[in-house]
Every structure is written in structure tokens, then in C-alpha cells.
Structure 1
């Protein structure tokens, strides 16, 4: 296949009036579609369920975005049977044909970009720039994984001894269960599904119950792109009802999961148990969050460091697994950096994301609002709140203002994943102390260092315990193909989405040797 070289999808310029007008038009169109019903789709057929999952606008909880079907184990069984049957044909489909589906899906996403941005605004509560970055990432996943499959379709070179030919190549695995989070309901759901599909597997796609309507739209794109019926099966449902069933069933070959550490560890434990007549060890591809730190040493550019701390901490209201929730600052520049962080954070505009100038929207749901509020209460007991208003009751939207605590490293708010716009600022004696504090966490996802000291940067390159480490820049917004993303320790399996090792996780490597 002749393809142009891979490049990341460009972000929109919201200073361009044409983009603003297109977004307002999309908001009006999507706003007119709110409240619709979205049934399950199994084997290309719509499946009605007795129960439903209502999805609300987190900036206006009285507004129902849509209602999806709610699968039970009966529908989950049907999806597993369907995916198992369809795997026999899809797995034998040429890799080039599978890659073309992804490329067509990418073209569709580009044509429907503003529509998806509008759905992200209504269902995800995302500010426009955050929605744009996420839809661009979804497009990047489609483009990158299509090219990766073409790179890997004939295997990779290995050595042969005289008189023999040795080959090393990949084969599809089977049925995969994709369990996606609510914070990146377009990008992560599409990326995990696309990787499994282009590798020749069939998929049961379970979106988060908070963003299942966007999941239905993602399924629409794959269907419009010509994906055969039953390769992807759209199965919204509550995790408590169908999650364990899908993970534990012996027909499931692998699970792709992004979400909380607690849920991910439960999936890993259940998947490790062999079911009756199960002929394989299930593979778990998991990304489970973090407690990410930015270290600022005494040589840092304090203006740039403060700006990027705020950007990393409060993008999408801190609801990113890569968000900076700890700023660890050298004692010599602590007061200076903190003053600048507070200044930048106070400039952020919070409110419903109805225009491009809104920086902070709502947190996703009532349970998340209650969780973040409880951490603020804990921070008040353990540290000093330097910024942030008391959250309301959430009835007018699940808004939490940018919040900053001065704490020590033992405070709960400085150790546990808050997943909200809450930043803990900690004072370090020196760089050794700062690196120690940063590494004193069971997580290992992202981290950053601001420094002009080459020795400090080289030490952090090797000693900072995180899967993605960034120097003198933000620690969020990893680009597909440029900054492969994923963590280790209790942040996950270090699967590196958007990287050269990701597709092989969805395939079986095979060695064949022929003697002549």
C-alpha cells in the first residue's frame, strides 16, 4: 500500500473564526439529537435490553445526553458467541484489508471532527481544546496502527543458520474485551479497539457507563468504515453486571483495560484464573492511573515551570491519568515557583464549556464530584489550602475550582490518586530529596523534571520511576507515534499505546524453521 508518511493530526486554531463557527454549528446539531436511545449492536444487529443507562451532561446534570442499552450476562454471552464465530473469518482477512478499514475510519473521523467535539462537550464536559486534542489522538491511533500493521504483516527479520530458513511472524489471538474509561471516551476507546481489530482479532467493546453515547458513535464510525458485522460488538453495560463475566469467560483471549488501579488489579487477578476448557493464558493489557509528579530544581526556568505545572495539573479538570497532582519544588525556589503557580491558576476560567475560552469544565459525574470533594476535605485537615473554593452541592454542574494544597509527602491528598483539579505542592531540601519524594509512590506512569542542570536530567532519565518522563515541558498530552504512552508498577503493564511494541501485544508470535 502506498501511504504518505505518518504525521500527527493538527490541532484546531480557536482564534480562527471559521473553526469557532463550525463548532457552534456542531453544538447546535448535536444539541438537537440529545435524549436519543442507543441499543446494543451485536453481529451488526441492534439488540434491545430491558434496562438502560442514562447519560447526563456533567455541566448540566438535568440534561440527558442519551440513553444506551444495558447489557446483562445474556447479551454478553451472545456477544462472545458472535465474536468467536466471526474471528474465524476476520483473522484470515489480509492485513492490508484490515488496515484499510482503519484508514477509512480515520477519514470519517476527520469529516465528523466537529460533531465528535460537540459530543465530547455534552457528554464528557470537555473544554474545546481538550476535546480537540482527544479527537486528534483518536485519528492518530487509526493512522498509526494501520501503518504499524503493514510494517509487521510479514513478520520481523531474524537470523538463519546455513541450510535453513527461519521466519518470525505474528498471528491474531482471538476475542478481545475492550474496557474503556470515561476520561478519553473517543481516543482510548477507538485506539484500544483499532489495535485489536487491525491485528486480526474480534472485539467486545464496553465503554464507560458515563460516556456510552460516545461509545455508540465510535461504533458507528467503524461500521461506516466497512468493518464486517461482528468484528466489533458494542456492549454498554455496568461493570458490576457484565465485567467479571466477560473477563472470566474462557472464550475471552485478552483484555484491554484503562481505568482505576483497583479495577485493573481485579481484572488481572480474575483473568489469571483458568476457566473450564480454557486452552490459553489470557493476556491483560492494562493502564491503571498514577500519582504523577513534576520536580522543579533550583536551576529551573521558574516562569516556564509554573506555567507547565498549571497546564499539566488542570487540563480536563485534572481527570487525566498523566495529570500532575504533585509539584515537588526545591527549597531555594519554592516560594518563587509557588507564587507563579498560584498566579497562573487564578487566571483559569471555570464553567460550562460553551466557548473556546473556558479552561476548566466539570468533573464527569456525581460520584466523581463526591470523591474529589472528600479529598479536598482531607487536604484541609492535613495541609494548607492555598487556592480553591469549597465545592457546591453539584446540582448546577459538577464543578470543582482549581485547588492547591501545601502539604507534606505523607498527606493523603499527596499520596492517593484524586483524579480532579487538586494539586499538592511539596518542598524538597535538594534534588536528591525531590527525586526520592517523586519515587515514593506505588504508581509509575508519568513524571517531569524542570532543570538546567544536565547532571540532574541524566539522573532523572535513569532513576525517575515512571514510564513516561518529560524534561522542561508539560507531562500530559502524549502524541501517538512520538511519545508512546504507558506506565509500570501499579500504573499498569507498560503497554505503551501509540508505540512500536503495542500491536504485538494483540498477536501471537510464531517461529517457523524449514531445513532444505
Structure 2
């Protein structure tokens, strides 16, 4: 398929859509409610990460924390923030092998257990080195949980809720961020070290819940089939997607499609290591998109606000810690609203439109933020300073249309099962690398250049818009296996469609026609 290929909404006559019982919704089916509750246990993995970013942001405004650690500045402050991602880098070589080896649940458990220990050490920290070491361990454990959790969400979800549920994964980053922002807003008034130790202790709550509960939830049917545990996979699909009926047409379709996709991957890819991500055009297209959106998610100007909001406020004359923490808390609620709104619009509006609208909005409002910051720096205008705050909120509303909900869900859905853990690991590695760079460079650049540093991001956002227009491919209306097959050409599409036709009782002679119809219905190739 050519660059910039565009897909349209799936028709009811293709794929699984006509097999869905319209009367079966998440609120009137007990087993789907149970399934979604289990998925929430996985979604809060992202809350841990959001909590950390907001907590570290807020602690920079707390007098007690600054006094205890000697008011870190420059590279020392960068290390405080970046060390978690350095810990994540240390875990990346192992994460996909654990997810594929011991299973999605086992990886989440291991990561959560490590984070529980790390949070205890961070809360009890008596020195700079102890605090830094604990944050390294938090990042190390989070890597295992964050690699497995979103894959288990997307591989286990009921088909019609897969895209919104997986998109909620990264959106719930803000749930942790909100809790941290308002916790630190309250604990700043504690006149001792507990002003920062209490927020640190609460960071471990999602991990504690996962340690005790994750093995009570079902494992990924895709992972079970890959390990030859087909009967268990079928039972899992039937129990949660069809009230236990193993002959339900939707369950049969899903099961056969999963088996076909995994068998196809095994037949065409003899080596499913990292090298295979570069070995064929389809995988290179995937990698080009995955690396780009991961990098864009941290290099769109949001890194300035996510970790250095207090420094941004300093540049516009807002220096009162209470005011800074209050604005930070309100901003996180605003972000959660827009991210969740976009998550539920994924299948209605489409991925491509959301990405393009997001970049266009960010470019507009970040440019206006830059102009107002310059006016304040040159003329001391209070109106300009207040406008900067307004444009920060509007910038984040635009960011949250795509780069909060879609970066994880889009990445895991375009990867075939055999490469999903490794490809998603590259996505996470790219984010960490971009974050580490940002967390070291941003405080130094802000101190040296002030508002002029924003111009770099204005230029970069313009580039992002062009890139997304050329390479983001629409995937709405497709099953997980059909989405992955979009990148692999007609052989993959034919194979998946053939198994779907068999599952639905269609004649074998109609399989190629069914595949061609699916391929043409979803894709419009450019010249």
C-alpha cells in the first residue's frame, strides 16, 4: 500500500460486524461488565506513569522537597526526572521476551511487584542517592507491566470495545496525574518531610492492586493459541464474548481468525526477533509509523508542561507555589476529559482525522503561546501572561485528541501477534529516549533561552503535520487481525479472510473474492 493510504469505515457486510448482537452492550451483559472490570485493572498501569510525572512536576514547587534535596537545578533536576526513564531503558531488553514467554499476566505481576518495592524505598529515602535509586527501580518495573498490560487489553477486549478500551490505556495517564496533582496540593501544607513522602507512598497503589488481583483475570487468547493452548483460548473467548457458547458465530470467527493470523505469521517469518521488523516492506512501514508517533508524543512541546510547568510559569511571572499547583491540578482534569472524549470517538471519527486535527491544533496554540510569552518577556504584559495559561489549556486539548489516546492503541493494533511485544517495546524505548533527552535539555534550554526555546517546537510541529498526513493509515472498523494484515499485502488479507469465510460457512471458492472485497473496501491506494 502506498504512503498516505486512506481507509474507510467497514461495512456491515465485511469482517465480524454482522456477527455482533446489537442487544449485547457493556452495560446489560454481566460477563462483558466483568471483562471490562478486569481490563480496568490493566489500564491503571498507565496511571502509575501519569502519577509520577505529575508528582515530580508538583514537588518542584514544594518548599519542603526543595529544602530536603537542596533545590536541584539544571542537570541535577534533569536527573531527578530522567532517572525513571533510564530505569525503563534497562528493562527494555527483557520486557518483550517476558510478555511472550511467561504471558501477559505474568509480566504485569512481575513489574507490579518490583514497583511495590521501589515505591517503599522512594518513600523512605534518606538521601539523594536513595531517592534516585528507587526511581530507577520504578522505571525498571514499570517497563514489564507497561509492555504487557496494553497488549492484554487489546487482545482480550470484546471486539466493538477494543479500540476505545485500548485508547483509554494512555488516557488514564491523567487519572494518576490528577491524583498526584491534588495530593501534592494538599500535602504542601504539611510542615515536614511527609509533605512529599505521602504522595510518594500513594504512587504504589495501582501496583499493589495488580499484585493481588492480576492472576485472577483471564490470559490473552492470542497468547494461549501461540502456546498451543487452543481449547483454553476458545473457552476464554466464549466465556467473555458469548456467555460461554463456544459455537457462537462471533466466537468461532474470532478463534479461527486468531489461529489463521498466528499460523500465517509462523509460515512467513522464520525469525520473529527484532531483525524481522526490518526484513519486509510491511514491517518497515509499521516501524516508520511507530517510531514517529512515539517520538512526536514527547517532542510536541508537551514535555515543557508535563515536567517543567513551574519553570514555564516562572517565565511569565507566576511564581506563587500554591497558584502553580492549583493550575496544575485543574490542567490534569481538563486533560483527562479531552483524552477520554477522544478515546470514545476513535471508531466514529477515525484515527487519521484525529491525528491530523491534533497536530493542527497544537501548532496553532503553541504558536500563540510563544507569541504571548514573547510579549510578556518584552513588555511585562499581565494580559499576555494570562493568555499563555489559556493557550496551554487549548494546546493540551489538541494534544489529547490523538497523542494521548491513540499512540498506544494504534501501535498495538497495527502489529501482528508475533511481533507485537517487540514492536511495542521499540515504541516504549523511543518514548523513553525522547523523554530522557527532553528532561535533560528542557530545563537547561529554558534557563538559557526562555520563551525563544518555544520556536524550536513550533517548527517541529509543522514537520509532524506533514509526516502524519503522508504516513498515518486509517484502521477504523477492522478486527485486530485485519488491521495488522493491512500492512502485509494481499497474501495476508486473503489468508485471514479465507479463515473468516470458513468460520462463517462460506464456500472456499468465494474466499479470494471475500479477501479482495475486504482489501478494496478499506483501502484507497495512492498513485
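Each value in this text was obtained by applying a stated rule to the coordinates, not by laboratory testing. On a predicted model such as this, the values are computed, not experimentally measured, just so you know. Cβ atoms are built from the backbone, for glycine too; each structure is taken alone.
Here are the numbers:
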item	result
For distance in nm of label points 7 Å out along Cα→Cβ at positions 80 and 392 computed as 1.7, the structure of 1, 2 it came from	2
Top of 1, 2 by relative contact order in percent (Cα under 8 Å, 6 or more apart), largest first	2
Structures 1, 2, by distance in nm of label points 7 Å out along Cα→Cβ at positions 280 and 296: label with the highest value	1
Structure responsible for -25000, with helix-only ellipticity at 222 nm (-39500 (n - 2.57) for each DSSP H run of 4 or more, over all residues; to 500) calculated and labels 1, 2 on offer	2
Structure with the greatest value (metric distance in nm of label points 7 Å out along Cα→Cβ at positions 216 and 288, set 1, 2)	2
Mean count of other Cβ atoms within 10 Å over residues 144-151 derived as 29.9 - corresponding label from 1, 2	2
Structure from which 0.40 was derived, FRET efficiency 1/(1 + (r/R0)^6) of positions 24 and 112 (r between Cβ atoms, R0 = 30 Å, to 0.05), options 1, 2	2
Given 70, 63, 48 for Cα extents along the principal axes in Å, calculated: source structure among 1, 2	1
